[in-house]
Structure P
Amino acid sequence: MAQTHDHEIVSIYPFTDEEVDQIMNNSAECVLMWATKDGWPVGVTHSFVWHDGKIWITFAAHRHRASAIRRDNRVSVNVSSAGYPAADESLPRGAITFKGRGEFFDDDDTKKWFYTALSQKLNPDSREGEEFFYNLLDSPLRTILAVTPEKKIMYNGANAARHMAGTIAEDELGERKESDSERMNAERARRGLDPR
């Protein structure tokens with residue numbers, strides 16, 4: 001039986017690779033984040049496709065985010081189970097933030113497979129809707145961004161709930177990350193609190 005849950009320690013709730021794929025294939029939207037020239041963090045919600053371990057997103061090439069990411073291709077992408085199109089209790093709950101690097105694609109082959117994949121994902125039961133959305137995407141100003149993840153920051157809500165209830169085995173918990181060990185205890189010491 002698991003020890004008492006400490007709500008300040010959350011890095012111990014990762015997803016399995018299979019759960020990551022389930023979230024990424026079922027969530028309809030993500031938030032793409034980048035830094036502006038003057039250092040401001042900015043994020044915009046996008047529909048996306050998870051393919052070959054990358055997050056694929058599209059937007060018009062004249063958007064500020066395009067020039068910002070071309071200048072500095074370090075980005076983050078957050079995907080949450082709140083983006084599921086319908087309630088399905090069998091799917092994992094929680095969120096993942098990916099730190100990664102973006103690469104732009106403007107070739108016809110990439111556009112064709114990506115527009116098809118995104119249109120099918122967003123219109124799974126409507127061939128008419130799929131065709132309409134594909135034609136909407138097929139614009140000469142559109143570019144495609146592929147984000148290759150380098151790090152995942154995960155929160156598995158189901159495991160956290162099981163931990164709070166005392167119904168999860170210790171070997172089902174993830175490794176406690178530096179933020180929840182060294183950094184948390186340094187902050188606790190600064191505030192005159194005992195370490196955890």
Structure Q
Amino acid sequence: MRIGVIQASSQAGKNELLYSLTKKYAKDAEVINFGCFPEEEIKYSYIEISVLIGMLLSTKAVDFVVTGCSSGQGMMLACNSMPGVICGYAPTPMDAYLFAQINDGNAISLPLGEEYTWAGEENCEATIAKLFSEPFGQGYPKGEEERKKRDTELLKRIRHNSQVEYRDLFGTLEPELKRKVLSKINVIEYINKALK
């Protein structure tokens with residue numbers, strides 16, 4: 001599994017934490033850190049990052065993305081607007097676990113600013129640990145696994161059939177948004193390498 005870590009510039013100070021925790025708990029995965037980094041001159045909103053996440057997942061450059069913004073909600077909503085992205089919102093360890101086991105999505109959004117109290121780092125670590133504690137998509141609760149797996153596959157089929165292809169969506173975006181997204185060179189270069 002290849003996991004990308006990328007979050008909005010508003011939370012660039014938490015990038016290293018997300019990256020190190022993802023590496024720590026997704027032990028068998030290749031983890032790629034795309035930023036946003038504190039030293040980057042260009043600042044990216046959660047909407048711009050969601051477009052990049054859509055690119056990373058639709059090209060299969062990565063299999064899963066760990067992301068976030070100040071509330072986590074905006075990033076989750078923006079990611080779920082991208083074709084092929086099923087992004088969960090995980091403010092707690094149990095939310096992360098249930099998303100991984102029941103919804104078996106390909107992105108998770110964490111709240112990195114809102115109510116990020118003195119225990120924020122500990123909650124973030126526990127949430128990422130629980131997310132990667134078992135292989136995804138096993139179903140939950142125990143005894144209901146098969147029904148939950150069937151529901152998840154049905155949701156994925158319905159979602160796929162109700163969306164356009166990513167390249168068609170990208171063609172409809174405003175020129176300034178496309179220019180900004182394509183300026184995140186480390187993501188674009190990684191995708192180009194993965195496509196070769």
Structure R
Amino acid sequence: MLRSVKKEIRIIGFDDGPFIPRKKAKVPVIGVIYRGGNYLDGILKTEIEVDGLDATQKLIKAINSSRHKKQLRIIMLDGITIGGFNIVDISKLYEKTNLPVIVIIRKKPDLKEIEDALKRLDNFEKRIKCIKNAGEIKCFRIEKNKKIYYQSIGLKTQDVKKILKISCIHGLIPEPIRVAHLIAGAIVKGESKGRA
């Protein structure tokens with residue numbers, strides 16, 4: 001459990017690069033380490049299978065083998081699925097890294113729609129269990145008309161809100177995720193494009 005939320009709390013945010021859906025391939029996943037929302041401190045890279053089952057293990061390995069591990073306090077993910085439907089088991093990620101996890105969700109997901117899509121893939125039960133174990137989807141209002149959704153593990157609600165206020169500098173998406181998205185896009189396409 002997090003003891004306190006400091007202005008320069010070390011956060012690692014992960015996002016994947018663009019990929020062709022339903023094509024058996026690897027996709028880069030970039031982890032960007034920030035002090036709060038203002039200072040870039042480091043970058044990690046791993047690869048996962050599109051629609052595979054290796055995302056959780058690859059993120060655990062990337063974090064635990066990083067020289068930055070001792071300073072890290074929070075893991076942020078741009079959604080619970082990366083590389084298509086390669087679902088991150090945030091309970092296991094928390095347990096194996098000993099770092100709280102915040103999953104950022106731009107729009108409230110349609111869980112029925114997700115469940116229907118997962119039925120087309122192998123290991124449906126394992127995938128749906130990861131989604132259900134991620135916990136309640138909560139809403140955070142940054143301003144009156146600006147909100148994002150999130151799931152978290154290992155944090156109190158008030159600490160999640162403090163962390164989001166610290167790290168959301170240029171809009172609704174926390175800087176570690178926004179910058180990870182830009183870098184991942186540039187690695188795949190040669191140039192960053194679009195928003196996180």
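A value of 5.3 for distance in nm of label points 7 Å out along Cα→Cβ at positions 139 and 171, calculated from one of P, Q, R, originates in structure P. To test your reading of the models, identify which of P, Q, R gives 10.1 for mean count of other Cβ atoms within 10 Å over residues 35-42 when calculated. Of the structures listed, the value fits P. Give the label, chosen from P, Q, R, of the structure having the highest value of relative contact order in percent (Cα under 8 Å, 6 or more apart). Max of relative contact order in percent (Cα under 8 Å, 6 or more apart): P.
When semi-axes √(5λ) of the Cα gyration tensor in Å, for residues 11-90 alone is computed across structures P, Q, R, the figure 23, 12, 10 traces back to R.
Coordinate-derived values only; no laboratory data. These figures come from a predicted structure and were not determined experimentally. Cβ atoms are built from the backbone, for glycine too; each structure is taken alone.
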